[in-house]
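A.B. asks: Next up: some structures, all given as structure tokens.
Nothing in this text is a laboratory measurement; each read-out follows from the coordinates by a stated rule. All values reported here derive from a predicted model rather than from experimental measurement. Cβ atoms are built from the backbone, for glycine too; each structure is taken alone.
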Structure I
Amino acid sequence: MDITKAGGLRRLDLETGALAEYCRGERLLLSSQKSGRLIFEHRRSTSIQDVSGAFVEHVVGMHMLSGLHAEMTYDGCRALEYCSARGDISLIPAFHPYRARTRGTFEGIVVALSPTIFSEASLGTARASRIAMKPSPGRADPVTAQLLSSLHANVLVGMPPDPLFFDAIGVALAAHLSRMYGEVDLTTSSRLLPRRRLDLLKNYINAHLEESLSLKELASLLSMDMFSFVRAFRRTTGVTPHQYLIDARVEAARRLLTESRLAIAQVALRCGFSSQSHLGSVLMKKYGVTPAVVRRTSSEATGPTNCT
């Protein structure tokens, strides 16, 4: 995914799988869309309750104010509480489910780093491609604070967009964050997709069944090339991404046929099939039944339907 096209931070909704721009609070500054593999923002927000999701980039922020009381829950584990001091650093890794509750005002510098920066090509070590980032709520980290302050100063003085400068800061940040908050990901080293990434990817697919999803889009969501993505997905799930998508569309269609009164043609389009006959041929091939048969088996429970 080219995060510079996003306009700002983007986050996956854990319930729907929808990908949307993060709009909590007020954005005071935004880096140019030509800023390379990172996005810089200066944000401010007041107390928030039960905000949850998962960023698709590594998101690191520096508190510019003291006194924010925060409760962070990562990946459903025990909640961690902290009270911020000016200059404290917080990190939420990419594809790491979290929930946040805060009291007080947050104002700070927030940077989203593409996982592609955390690579052997960028950091010069084969270990880099196997680094998994650990979340970190509110801790002193002068090196990260200095790097983020450099980005802030560059944007504040209105310097012309310089992708090389932003990318250099991004690589320096990636190297430091890997050392401070990284650990070897054994799942990645076995060439499988990490569980949380796979779960969120499935949520995203299920939320976009009616759209024309491409391998390039799904691979870029995980910051992978298409060949590596297809190979890792198949090793992890036992099926190709295309077959998983077809199976997900069929199951969604079966649910709608049994639980809704939508016309069969509408069900087909809503689940990503090109037509009613397309849905029918896939159902027949997979289960040996037609959409009408699926619907009739549930007719007593659902009552009369608008079936075409």
Structure II
Amino acid sequence: MVELVIYGIVLGSIISLGAIGLTLVYGIIRFANFAHGDFLSAGAYVALFMVTGLLAWIGIPDTTFGSLSFGWRMAIAFPVSMAVVAGVAILLDQILYRRLRAKGSGPVILAMSSLGAAFIIRMIILILWGADSLFYRPGLMRPAIELPLGAKIRPDQVLILFMVVVLVSSLHLFLKRTKMGKAMRATADNKELALVTGIDTERIIMWTWGIGGALAAAAGILYGIDVQLHPYMGWNFLIPLFAATILGTIGNMYGALIGGLTIGVAQQVSTAFLMPTYKLPVAFVIMILILLIRPEGIFGKE
């Protein structure tokens, strides 16, 4: 059971990264982005292209860092993939969502358009890489680290937790200390008032999409390192992402972090009593219960 909790924290940290991006977008633009899960897939597959294709062609050595399962190729691919997906998210907003907002389209129309965007991203992945599960470095197994109470954790999973801490802490400092971060918080609190005070809300929206896309890409890459890549991985993450966002209160970054960890642990612990195929329904049940019992989330005001 202790090992399941540890694995749940690893999974939950990945969910948290995606949920933070999702809740930031909703907090400022006020619509549910159903393409967010496929941003995870896009980030994972862009990194795959670089690790197994572009960087290999350039001649970057495929050595590993100590007991980790990857080396310089992934170290280079990770930030580049985040930047690429951030650019995709901004471009998608500029050519689709911004025009719909200008026409006065409501949240439902925006949500349905994001669902169409999700299908397009997934079909591109299927066309380029096929439907098979893939790995960044197939056949490489690293010894696990022994923990108290007989639990084990792989070095890659330790790095995943470390990377999540670094990314979330960096975002926290950005939102608290920088002028742009403060402007984003002001826009999330009251967009009309932000406009009156001279804040360029369209620029804020671009930053929001960029950060959300980058965090989603990071989550997808970390999940690919921990498990494997497949075209529907982002779609399968969508319900846990929304469950974490709702649990932690929509628009609350720190709530999304706690919500993601809670959902991840609940999904992993459930495998002690249920088949692993029921992990997704567990997240769905939690989301329904939250909506019925406390729809404003754990940090929301009644």
Structure III
Amino acid sequence: MSTRAQHIQLGQYPAPTHTIAHLSDTHLLGGGRQLYGALQQEATLVRALEQLEESGQLPEAIVVTGDLADLAEPDAYRRLRDIVDPALERLGTRIIWVMGNHDEREPFAEIMLGVEPSAAPQDAVYDVDGLRVVALDSSVPGYHHGELEPAQLDWLREVLATPAPDGTVLALHHPPIPSPVELMAIIELHDQAAFADVIRGTDVRAILGGHVHYSSHSTFAGVPVHAAAATCYSLDVAAPVGTLRGVDGGQSFGLVQFYDDSVVHSEVPIGSPPQVSGFPDSALELLAGMTAHERREAFSSKTSTYNLAEAEASAARDV
């Protein structure tokens, strides 16, 4: 059980026991080419990692749930490693790569995992300070929909037969949830009932996925599911029904924080929008030195010095 970010308890909850950063769908191309000739997908990924560093969250692992390379080009995988590996060293954390439908198993195994090239499903188990992360390869060679083979489900059943100290997270590219974008149903994870039968009643605490290119939350077999938005581009969920529209906007990554009896998913927009409100860094230290009553009066009361100053600043901006 571990949490690495500095935590000052100002409310009812202690520090999370674990924090994981969740990214998905980087879709890099060889030679640094722009996706669709228009997207700066490498620069967006770099900015996402910079924001993670600036946050001070210090996750115990970064999980990337597939579609690492758009065309599975070896150079695209190498470029991804060149971007991510230095960030891992600076953060002092580890990476968990997951296969996606745009990836191919052989170059993924060789370049991303550093093992012998193999056409077998790239499933793996990781121990993250007592939290078990299981990477499941839901890709289907030659297709974009997802499947978990019977042998994979048998393997997963054996893994889950022994509970992990702090529970289990499943990471796979195709999230087992419905989509409001109708066409995505064609390339969803098939035979979800068999998957549900394996995980229901086990120590699985969360399922992380990608694939849909927008942030989405649901439950599956009683387990919370979070599909992360892509770092490359987003699908417009509000596009006219029956259409599929990718847009250069809404890119984000997630922070997944585990507590004794809950899991919290938070979405972090990628970019540097202008700040329009807030408090200085010194406010946290000052508030932490107060009693709970003093803190509530200083920060919660609408007539406190903090909130009156913020209201005055907002009014001044409106003039």
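A.B. asks: From which structure (I, II, III) was helix-only ellipticity at 222 nm (-39500 (n - 2.57) for each DSSP H run of 4 or more, over all residues; to 500) calculated, if the value obtained is -8000? Walk me through the intermediate numbers first.
C.D. replies: Values: I: -11500; II: -23000; III: -8000.
That value comes from structure III.
A.B. asks: Another question about this same structure. As an exercise: Rg/Rh (Cα atoms, Kirkwood Rh), for residues 98-225 alone, calculated from one structure in I, II, III, equals 0.95. Which structure is it? Display every interim value, and only then the final one.
C.D. replies: Numbers: I: 1.00; II: 1.09; III: 0.95.
The read-out comes from structure III.
A.B. asks: For distance in nm of label points 7 Å out along Cα→Cβ at positions 90 and 178, which of I, II, III scores largest?
C.D. replies: Comparing I, II, III, the top value of distance in nm of label points 7 Å out along Cα→Cβ at positions 90 and 178 belongs to III.
A.B. asks: With Rg and Dmax of the Cα atoms in Å derived from the coordinates and found to be 21.1, 66, which of I, II, III does the value describe? Write down the numbers at each step before the final one.
C.D. replies: Numbers: I: 22.4, 70; II: 19.1, 59; III: 21.1, 66.
Source structure for this number: III.
A.B. asks: Right, here's the next one. Hey, distance in nm of label points 7 Å out along Cα→Cβ at positions 26 and 114 derived from one of I, II, III reads 1.5; which structure? It would help to have the intermediate numbers written out before the result.
C.D. replies: Working: I: 3.2; II: 0.8; III: 1.5.
Label of the source structure: III.
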